[in-house]
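No lab work stands behind these numbers, since they all come straight from the coordinates. The structure displayed is predicted, hence computed values, not measured ones.
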Structure I
Amino acid sequence: MTPAELPAYLRRLGRDVRDRGALDAADAMAQAYQRSVVLSMKGPSPSPPGTPPARRTGRLAGSVKPKAAVLVGDGRAESSVAPHMVYARIQQNGGVIVPVRAKALRWKDKNGVHFARKVKLPARPYMVMTDERRREVRSAAVAAVERVVREALSGG
């Protein structure tokens with residue numbers, strides 16, 4: 001490389017690091033958030049109202065997936081994390097469950113078989129950005145950007 005080529009090379013390297021850092025940071029943030037959400041689903045079933053849902057089968061927890069980061073501008077990337085089960089929203093927000101194809105709802109638990117025309121499910125928010133999650137997500141982003149910078153400086 002000649003001295004005349006150096007400024008263009010450094011600009012290109014800067015753009016590459018900026019964009020790779022943004023993508024890796026967004027991915028790391030989504031993965032950290034997803035991990036925190038899934039780990040919050042524990043404890044006895046049913047979980048108390050206002051706390052994350054208990055993990056009975058693991059299907060709701062397993063459906064919480066991060067979406068791969070995409071660049072949305074110079075050095076800006078975005079990603080998202082979302083559950084993909086039909087009952088995810090009612091667990092998050094609460095609501096009333098009514099039968100769709102029958103006259104009554106039916107379920108079985110340790111106390112026997114139960115019937116009802118409707119059931120009010122309390123909110124059990126789990127997709128919430130708490131201060132602790134915010135710190136975890138930020139740490140993951142910083143570590144990802146530091147890795148990208150280290151790799152760029154080492155010629156990787």
Structure II
Amino acid sequence: MNTTSAMSTPLVMLVDDEVSFVEIMTKRLKKRDLEVITAFSGKEALETLAEHHNVDVVILDVKMPGMDGIETLKKMKVAHPLIEVIMLTAHATVESAIEGMRFGAFDYLMKPCAMEELMGKVHEATRKKRNHDEKIQEAHIKEILAKRGF
């Protein structure tokens with residue numbers, strides 16, 4: 001598991017129903033030294049997260065058939081409350097942006113977005129998640145030491 005390692009490669013999950021978009025973005029993100037796993041639906045994203053507990057950031061499309069991005073976000077936050085989610089859509093509305101943020105999205109970007117902007121958000125979100133992970137680990141260590149009388 002990644003603890004603080006600010007130097008370690010962020011693990012990002014890209015979720016979008018457009019296969020060509022996922023393939024292109026995966027290549028572009030990997031070229032920028034990110035580790036990338038993919039899913040093509042909300043259901044597949046939730047199943048993948050259940051297997052990969054060390055995902056730092058999810059880049060999640062809002063408009064998908066079946067379970068849309070907002071519903072997927074809600075379920076992700078219940079099962080994995082510390083994971084950071086960046087909502088991405090070509091069909092942005094103020095309402096969906098507000099709804100995504102209300103349900104715990106880290107941020108919201110329009111497709112197509114500049115890679116530099118997306119990379120900045122991914123690194124910010126990774127730092128936030130890893131800081132939370134580190135604080136939880138420190139709390140567990142203090143609790144164990146207190147139980148042992150230290």
Structure III
Amino acid sequence: MTGRDDLVRRALERIAKSNDPSELRKVAENAKRADNAAVQEAALRRLYEVSPAAQAGTLEHAVWRSIYALEDALTEERGKTTRLARTRQKIAREGEAKTVADLVTKSASDGYRMLMERGWPELTFEFVALQHPDRFEPHVLEAAKVRLSDSAVQV
């Protein structure tokens with residue numbers, strides 16, 4: 001094992017144990033500067049897992065995990081902090097389930113495409129809906145299945 005491999009292994013172990021969003025963000029930024037995509041992605045995925053206030057495993061947690069991931073992707077692309085203001089407002093008014101259902105049954109959003117391009121299909125609202133089938137009507141689940149299948153994602 002090379003010195004670099006050992007550093008990567010230790011970084012991945014540290015990431016897996018961390019519940020500190022600021023530490024995880026810093027690790028991701030350092031990994032990006034060091035051109036270490038594996039560590040950067042692991043840190044980001046862990047960041048999105050620990051950031052939501054909702055309990056892990058719930059629809060609400062999955063939705064906020066997706067929102068944080070997309071906001072980061074947009075921030076990176078645009079070079080300035082970007083928040084999904086309309087999505088956040090809709091959630092505040094109508095809740096996570098209604099927001100997901102409405103977005104899944106419309107045309108694919110830029111956010112969907114961005115998450116797919118990054119190789120994060122499990123962070124799309126389509127995937128989230130399929131993880132929580134008891135919270136959605138059959139037509140919403142079918143729309144989610146079709147969109148993911150059209151994107152070559154196994155459902």
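One of I, II, III was used to compute percent of Cα pairs over 28 Å apart, and the result was 42. Which label is that?
For percent of Cα pairs over 28 Å apart, the value 42 is produced by structure I.
Comparing relative contact order in percent (Cα under 8 Å, 6 or more apart) across structures I, II, III, which is largest?
Structure I comes out on top.
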